[in-house]
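Enquirer: Read through the structures below before going on.
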Structure I
Amino acid sequence: MTAETNTAHEAIEHWTAPLGLPDYARFEGKDLETMFEKALPLHLDEIDKIANNPDQPTFKNTIIALELAGKMLDRVSSIFWNLTGSHTNDFLQSLERKMAPEMARHFSKVMLNSKLFERVDTLYKARKTLNLDAESTRVLEKARKSFIRYGANISPDDQEKLAKINEHLAGLGTSFAQNMLADEQDYALILNEPTELAGLPDFLIAAMASAAEERGQKGKHAVTLSRSIIEPFLIFSDRRDLRETAFKAWGARGAQNGDHDNRPLISEIVKLRAEKAKLLGYDSFAAFKLDDTMAKTPENVATLLNSVWEKASKRASEEEADLADLIASEGKNHEVAPWDWRYYTEKVRAEKFNFDQGEVKPYLQLDNIIKAAFETATRLFDVRLKEQTGLTSYHPDVRIFEVLDADNNRIAVFLADYFARSSKRSGAWMSALQSQHKLGAGQMPIIMNNMNFAKPPEGEPCLLSMDDARTLFHEFGHALHGMLSDVTYPSISGTSVSRDFVELPSQLYEHWLTVPETLEKYATHYQTGEPIPARLIKKLLSAQTFNSGFATVEFTASALVDMAYHNLNSVDAANIDPVEFQKDVLDKINMPKAIVMRHASPHFAHVFSGDGYSAGYYSYMWSEVLDADAFRAFEEKGDPFDKETAAKLKTHIYSSGGSHDPEDAYIAFRGKLPSPEAMLEKKGLAG
């Protein structure tokens, strides 16, 4: 090994850049591959030592040892998986296709180690005699449950089958995500003529010019499949033919014949997940996944989704009628099509509320909305974010912040990567380079937010839509969940909570964006510096529930399709055609023809690029029930920044990680569990 190679490997294992960050300049993709080759067997050696320890199992020599094992693997994995999402390339994609099944195979070896499980199980059975505190008891209980959900209690033959299924699913999920990225990278609708820009506001024209230049088409304009371009194009473009072309391309991601076709992958994924559930003793994959959530059963999820669907579809029909009337008043005779909805909705919004989204956008500068999100955290949780300039990361667009507590102690590092690029997957997300814990020397959280805002031309401000601004607050809410974590054990740190609880901190945080004093201070015009007029805030808040039928239908349809796939037993899941299956589900619920699923199956990355949200897309709505009720706690005090309520929120929700059952955590904050009424009122669907 050369000195240069050794230095690269040291940089991956030991993070020596300022603020304890990785020094990305010192290593390349090939170094990550080599480090995986070292880290995987090293982790297995650590596991074998724990499993074969001749001493009687104790909490320290088994559970704490497990919690601390695999540090090198954690290091290389966190760098690698963040790069594959945020700034990938051909080599990293190739390595991702190799590593996804290999990692699944590796963790099957860990979780199906019978001697290791025996030690954990022995401790679990004796847990009442171990004098453990509540957090340690929960870690022990969760550890045992994880082993069982991995197949520790099934026969060796079935364990072997399960390990192969997990390995295959990991590879399929990676292929699904890469196919989506390829379709998004490959597509651009290039506009050459001024007439093709009819109706488009200046901010969008500028963003499309930048996108075209990035694709070697300087002087032209590109409609890309990044939400920050495609959605405003569908809202503002007067060219119905171009809206249709762009919308159909957006909807066809992952559904085109050829190398990037996700449809056969979906069939295989659904079949394998159903087989996995059967091996583990469940009737369906949904039953398996929900067994470890607040919802508990598919029936409970169905009750929520169906009750909301009825109200939302009724409202959407009323909204469609308004759009049809407007189309007719213009002397046109076409029906409302999916590529018409956003365009005519904006016209109806302007008519009903004397308000359009373009009127607000000049007041929503990215830098100001970032400041608003940060100051909200300061006022609620007594933390400050201080930007550190002159530091480098994996891409020049990444901004780095120290997170300081009230005593000026650094408690976290926050990395923000706001702009779209071809090397980044679509969407917005939070991830952790390093999670907080207190074992051994302890560990400070290093948390990341990724967005896909259209990057403005050099020297011009980045202007956000209201949806973009909500997304920024949402993801920063997730980030705070990671950065404010205050637990002992890595396995329950930060966002390591049940899937239908994890969206509570993020969705709740969105509420503070539209607190009037936030808008009055941070929504300032990018040219004049004038604050947003009170009349415009009033119109904005009045229009918040406008078009809620559409938004709720497109979400709920996606959640219902997700549940339908994963409610199948292993026989019915064996040979599905995802296109026909999706159509059948939507036909049964009478999906409006003018609205499509928010995420059609071939690009439903939440569900098929991994199993994080599989049988779990509903969780956004489940958490929305919680967040609407949680914000009421502040409203009842008459102060959105009430100190006493904020302190309880921090203690029981943002800082507690998975140290408590989520129901207990919510009750500790609010005193009770909520009903859906607050959520329906927030959406304007109550009654």
Structure II
Amino acid sequence: MTMHISFLRPAWLWILAVAICSACETQMHEATMSIVDKKDIQPPKCVQRPKELTIHGDTRIDKYYWLRERDNPEVIAYLEAENAYTDTMMSHLKPFQEQLFEEMKSRIKERDVSVPAFKNGYWYYTRYEEGKEYPIYCRKRGSLEAIEEVMLDVNELAASHDYYHVNSLSVSPDNKWLAFGEDTLSRRQYTIRFRNLETGEFLPQRILNTTGSAVWAADSKTIFYTAKEPETLRAYKVLRHQLGTDPTQDVEVFHEADETFVCGVGKTRSEKYILIGSWQTVSSEYRYLPADQPHGQWQVFEPRQRNLEYDIDHHTDGKWYVRTNLDAKNFRLMETSEGATGRAHWKEVVPHRSDVLLESVEIFKDFLVLEERIKGITHLRIWPLASDMEAHTISFRDDAYVAYVDNNPEFDQKQVRIGYQSMTTPPTVYDYNPRTRQLDLKKQQEVLGGFSPDDYVSERLYALARDGVEVPITLVYRKGFTQDGSAPLLLYGYGSYGYSLDPSFSTTRLSLLDRGFVYAIAHVRGGSELGRQWYEDGKLLKKKNTFFDFIDCATYLLEQSYTSKGKLYAMGGSAGGLLMGAVVNFRPDLWKGVVAAVPFVDVLTTMLDESIPLTTGEFDEWGDPKIPEYYWYMKSYSPYDNVSAQDYPAMLVTTGLHDSQVQYWEPAKWVAKLRELKTDHNPLLLYTNMEAGHGGASGRFRRLREVAMEYAFLLDLAGKVQ
């Protein structure tokens, strides 16, 4: 969307223009200056238009509420002015940013191909070509020596768009049709399109405003998909579409009326049933329909009940498998037969364990693969269904790693494809034989530029939080590191939604490690690293544990001389951006610099506005502020509401104009209020990607430019620009 700036420009635009012109005149001088030295360049001043927000007898004055006016030219002008200021403040880093970008790009094998996976008579794989941003989805019939069929070249589709993303490719059972979702705005509103794989023709019919996922019925003519509410973007309806017909004639088969739930549609591993799932933070419910009866009646598996969560899948032997928290905080596995799906019929297969979180179950004909988390680390456990196999856990060599079930499209497989990586080991794909217990290496991501895992060291530590709880920390550094406080350290955190931060590999991170940085992950409460209780102890009225854990991890790393005062940095995104906003309010003195990406910082105002995407579905994560107890607790930590007149560290804040998860105005308001109140001269930069949303730029190379900007900001503060 193109916006035109009004000729009646606010005064701060003129001030900024003068500042930029002055900066141009002194370009030679500023080329030798760091961001911290550029104190005389004035940032834009945001117009204040106070709005009273009153609830529970509490009146808050929000001076920057007007920034939510997405179509207001003054809002766009302000965001562009902030971008211009950021560009000026970082102008001396342009050559270094380009160096970082080329360095990161040079580690990527541009011409690459995934490990092929077999499905319904075809080998499917994804490949990349040199110099191209997007994947090419391909298949070969019967044999890897067969002629390649290009199903979708995303580079061709993306050519006319500033942003382009494809998701949820799905081939019909007769192998003739491809359905896929495309997003050209970065607001996660996908349009479903169809392509004839025999002729290459795209059907003219497009289904707008969906999740992008299309599930085929057995007839290869009928699909089911999930529609989104236009304003809140909540996935709220499942519809049935007949291939080639007008989408306005599609039939609604399910409407999720409860605004705290979202819904979706999928298919069982056995491919016998199509499923509709409804989920909320503490509850779930499923419906099922035979895939060969697309016009039949949906049946409820087990009615929803608050605090009852369950997932289901189906085996060809007529059994349903149920992963549930029924009398099992860390979940257990149950089974039941077709026609007897109610929980009164569920029988235990894998019992609950207080020290093991059962995260997921993948069903195969002869065995199950259980993804279990123990002391923060994922373990893959084989659970036999055939008599010639024994239960066992797959062994790996690292102390801290992440293992996961990879792409296994066929139900009747003798081997299971798994993925593995660690902070020092690039993503690796194996085929594992549960009978012989042999790992067959299929591929390891090639990191160009002389990378060797032997040049890096990973450690697992435990910091003692203020309430006596041990919080895990995983860190990595280059060999030669001396634990004497001399190294800069970047501490990363998230801690929300039960999402666990795994010790995974990153090629971009090498640009920090090779310049002397230590990189650490704080596995704070709010994630599920140490089980479901770890999550519950970091949400609702215990949310502050997340922030204090992060601060206590930072303090521990200082005490242990992994870094020292003036060399400690912090980073987090989305809900991790909330973490950044909270810790700079609680302990601004700890951090030399902070990167807050797409930060959720205006907690109260957002959670009081049910028209905003995600709000109604997250009352069980943050609390419902219409209830006084939750309102006052949220107000005590909401970063925007707790900005005060104090010194803050240097900060780079990023957002996307089209962000559907955290609206752009949250970080924009936060930065404006920080500028108004903070008492220091440390740099405060706001960068808005005017073409993208929550995930940043599309394409495998373009997004590296944003990473290069973040790293250049940190390395400049650390005096490591070289």
Structure III
Amino acid sequence: MRKTAPAAPSEKGDFIMTTIAPSVRQSLLITTVLASALVSLPSVASAAEAAAKETTVEDVVVTAQRREERLIDVPISISSVSQQQLQNQTLISLADIGARLPNVLATNSSLFPNFSIRGVSSQSGSSPGFAPAVGVYVDEVFQGRDRAFNIPFDGVERIEVLRGPQGTLYGKNTIGGTINVITQKPTNEFRGEAAVLYGNLGFDQESLTVSGPIVADKVLALVSALHKSRDGYIYNRFTKKDINGYEGEGIRGRVLVMPIEGLKLDFSGDYYHQDGAEALQTVSYVPLPFPPFNAQPTPDPVRRIVDLNAPIAGERKVWGGAARADYDLPGVRLTALLGYREYTSRFQDDSDGLQLDEFTVGRAENGVISSQELRLTSKTDGPLSWIAGAYFYQEKVNSLYNIQLGSQFPSPLFRLPPLPAGFSERALQAAVIHEDSWAAFGSFGYDISPVVRLQGGLRYTHEKKDLYYSQTHPKVTNGLIFAFALPVPARTDDLSEGVWTGDVSLTYKFTPDLVGYAKYSRGYKAGGFQADVISPPPNTPPTSFEFDPEYVNNYEAGLKGRWLDGRLTINSAIFYLDYSNKQERVNTGISFVISNAGEARVKGAEVEVMAIPLEGLTLTGSVGVLDAKYTSFKNAGGLGVNFDGNRLTGAPRLQGTLAAQYEWALTGSLNGVARAEAIHQDYIYTDTANSRDLRQRVNTQLNARLGVEGKTWGIYAWGKNLTDERILGGGTKVITVTARGINVGRTYGLEARKRF
């Protein structure tokens, strides 16, 4: 019999095998949050108190296949992270899940994170024509591009991460996998939670979630608000100030209306704004043997010191809404879902990384997204279940690059005469992309016997995209065009393609709590446009800006089970991914182009384990193993320079987590909770050329949490990266300058929570 998901306030322990001076305005907000939280209302049993009585792992219920099912019964490699588990690990926003789940990574960028699942990623933040390979959905609404991905975790019920191509029920940009964010539903009783977190680096975060009825049993509402900020952790010697801090605030609302029996209307809206520069670390450069280049300070990336004389900035705003209707008809449920999203973003970077007037880059990107989905879902309890529907999607992306060359740009590197005094050149590159997409899909499940179930599905997707592109030099001094960015007159391009994708799987129940599956699925990501800056070589613009779609065949087998009366659970899978036309961003030495690799293959495994050996003690662990290579990638590094055999970017050979959490009674009404976790990651390459000076080294990070909980409150001390691992990640290598990002160092602080 299917078990229902436990209510969030009573969840404890991790099912998934992870880990493993404020301003006056801020002070007022904190005071308001705490005052609201301390309202005298009926108490609820604390999570720790409930968990102390549990010696078995609760069944986890997911909606990965658009219906409620036990995770153990779904033939997909899934990790599910509950609200309580997010709090146990002090996770702040979506990018924080990276490396905590097997074969899942996320870059350090808070503004524009890049997600990678099983070594499959695409840096869509780098080019408006390059879509992401991992789809992020919030309450089943696709979020579009990576600038809208990194949502804060206030008001979130759980996260579901689906690995491998999801080309039937999702389809849109899910060739690598899908991240589903499920927000909390409004409740028919008044309840809420307030939280305040403080830490070093000036970190503070305040959040408040309130839920309750407007009209009992008919109209329910929930509102969640958040503010967070942090000082910079990189020191700029030129300005004598810290950079790479941020400040953000957001609000989310949801209203559930049930006017008649069988009909549910769900309306939601959200807004989030974050402001804060993100600079790359200058790791090294080849100094020229004459002034002013030979007088530059020595870069010190490990100590997080940079030398930036030009302004840097970073900002994003994300907002939108959704409307959903679920209507129960005889034997089926009709679902209609509308989504609308917008985002704006900008950044400015001192790209040369030196205290000279050489080279700066800025970019602004804005997007408007709308989606509609209509589907029918069977409700019968018989051997056959099915889903059928249609999906429509529209997107418009506007991008503007600004490149500025100064008088100290090192022209001798190109064997050209010295640039004239006062030289200045500015190039503008503009791109506008319209996308219209529609799809029809259907899936089924059939119980061949009480222990064998066959599932499958098909999806047809049609994509149409149009490009407007231009690249000009509006500012040139001394009559010289250095041509770092080629002049490209305004022009257009377009593409149209239709593709079938789908999956088929066979599930076998050895016992009700031990399930194995074998699966084949085919994924697809649409083609796009080279809409980045075009630089020499070649010396002429391309005849077509288009690059081809990519495809993958996924072969997978998994085993999920519970043993020892529920004290031990395992979630495991092995897989083989066969890619053709894989889309990659390649460094040409001066700029970047999008290229199709001939073929690539990824094989590996992932295992998540949880055990409760004794009351109050929960042990969790995970391992991800990858062997990801280009089997054919001709002329990627230039004519005759092949990347055959190179490893895929963002694909560590080994990734693992280990965590222990212990909860015990202190007094009759107080409980203690302690947690320690380790996160290990093998080295990864961050570029297709597998450059050793852009490779991220092997690292292990240690985190901890210690707290005291009452019936409706908790106070905790937390620490992340306690050994202060300093990890240089991805970046760029242009001419003689190599610039890379670096992680945040040791952080620690206090957290207070109050439920009411």
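Enquirer: Which structure, out of I, II, III, was helix-only ellipticity at 222 nm (-39500 (n - 2.57) for each DSSP H run of 4 or more, over all residues; to 500) derived from, given a value of -17500? Let's see the in-between values first.
Expert: Values: I: -17500; II: -5500; III: -1000.
Computed on structure I.
Enquirer: With mean projected area of the Cα convex hull in nm², for residues 330-601 alone derived from the coordinates and found to be 20.5, which of I, II, III does the value describe? Walk me through the numbers before you get to the answer.
Expert: Working: I: 19.5; II: 16.8; III: 20.5.
Computing mean projected area of the Cα convex hull in nm², for residues 330-601 alone on every structure in I, II, III gives 20.5 only for III.
Every read-out reported here was derived from the displayed coordinates using simple, explicitly stated rules and does not represent laboratory data. Here the structure is a predicted model, which means the values were calculated and not measured.
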